[in-house]
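Take a look at the structures listed below.
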Structure 1
Amino acid sequence: MSPKNTICLWFDKDALDAATFYAATFPDSAVTRVTRAPGDYPSGHAGDVLTVEFSVLGIPCLGLNGGPAFRHSEAFSFQVATDDQAETDRYWDAIVGNGGQESDCGWCKDRWGLSWQITPRVLGEAINSPEPAVAKRAFDAMMRMRKIDVAAIEAAVRGD
């Protein structure tokens, strides 16, 4: 049975490559169906991969190879909560090392233009601290980072 709600992501022509990368990179992720176009369409031909059903960390997605008309932007991102520096490094390095690019405050972009927030749980907890001084120190530390440094966030929380 199909999920009631699915995130549809528009790709130029690389939905299968992207979905395969996500499935290999993140747990609870898989490519579940590839549909080929039954006829020609504005940006492709009969037999081309039209859609790819996949999941990323358990979230159902549909990749649509719709052509170059629309591009991804930071207005949409996957936010991945990580438990430690090793997990943060693993996901960040996979995305950036596969043709992606770094951005600020734990954001990066994959080679297909999708944005990712690789966010250690300690950062979210610190910024949501009931102690305003702790939240401000953690926030200020984050603002100076690209990939989040867990030890630096923990030091900011302590006031070191």
Structure 2
Amino acid sequence: MRPMTESDIRTSFVNCSKGEARRAGVPKDLDEQPWDDLDFLGWRDPGAPDRGYLVAERDDGSRVGIALRAAPGSSRGFTARSMCSLCLTTHTSGGVALMTARRTGETGRQGNTVGQYVCADLACSLYTRGRKPSGVGADFEETLTVAERIARTRGNLSAFIDRVTGP
């Protein structure tokens, strides 16, 4: 992924108002992000923990930012295992949360949303590449290569973005 500035991030949002994008808590450590290892930049807003954001590059090089909201009580319990639907990483202890995104256009103005179970910290890219442990252990070994897991994560991400921005 190409590095981004705060301005790049704020102008990329497609499912919130310009005022909401202006007020979003953007990460302060953009210069320290592992851009080469990211399929999307994802973060939770420290000032509003129920809010999350992701910005992805599309195949045509454009950037799409999606504002997310964690559903109340969506984090799973301490003994339950849950799987992220983007990167298929299994977590325990609240590591997966139901995030909703307002759809774009008229359907979004009518209150329609798209929900997805995702890694609560939105670090799917790092889990996919094995750069961050999920904390579950080695109970589930995948036979896919890292390149195949990256392609799967990108495909799932693209499908989610299409559901948010589509008709």
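Output the label of whichever structure in 1, 2 has the greatest value of distance in nm of label points 7 Å out along Cα→Cβ at positions 37 and 141. Could the numbers behind the result be given before it?
Values: 1: 5.0; 2: 2.3.
Once distance in nm of label points 7 Å out along Cα→Cβ at positions 37 and 141 is worked out for each structure, 1 has the highest.
Upon calculation of helix-only ellipticity at 222 nm (-39500 (n - 2.57) for each DSSP H run of 4 or more, over all residues; to 500) from the atomic coordinates, which of the structures 1, 2 produces -9500?
Values: 1: -9500; 2: -7000.
Considering all the candidates, the number was obtained from 1.
Taking Cα Rg over 2.2 N^0.38 Å for each of 1, 2, which is largest?
Going through 1, 2 one by one, Cα Rg over 2.2 N^0.38 Å peaks for structure 1.
One of 1, 2 was used to compute distance in nm of label points 7 Å out along Cα→Cβ at positions 69 and 125, and the answer was 2.7. Which one was it? Write out the running numbers ahead of the final one.
Details: 1: 4.7; 2: 2.7.
The read-out comes from structure 2.
Only the coordinates and a few stated rules stand behind these numbers; no lab work does. Since we're looking at a predicted model, the values are computed, not measured. Cβ atoms are built from the backbone, for glycine too; each structure is taken alone.
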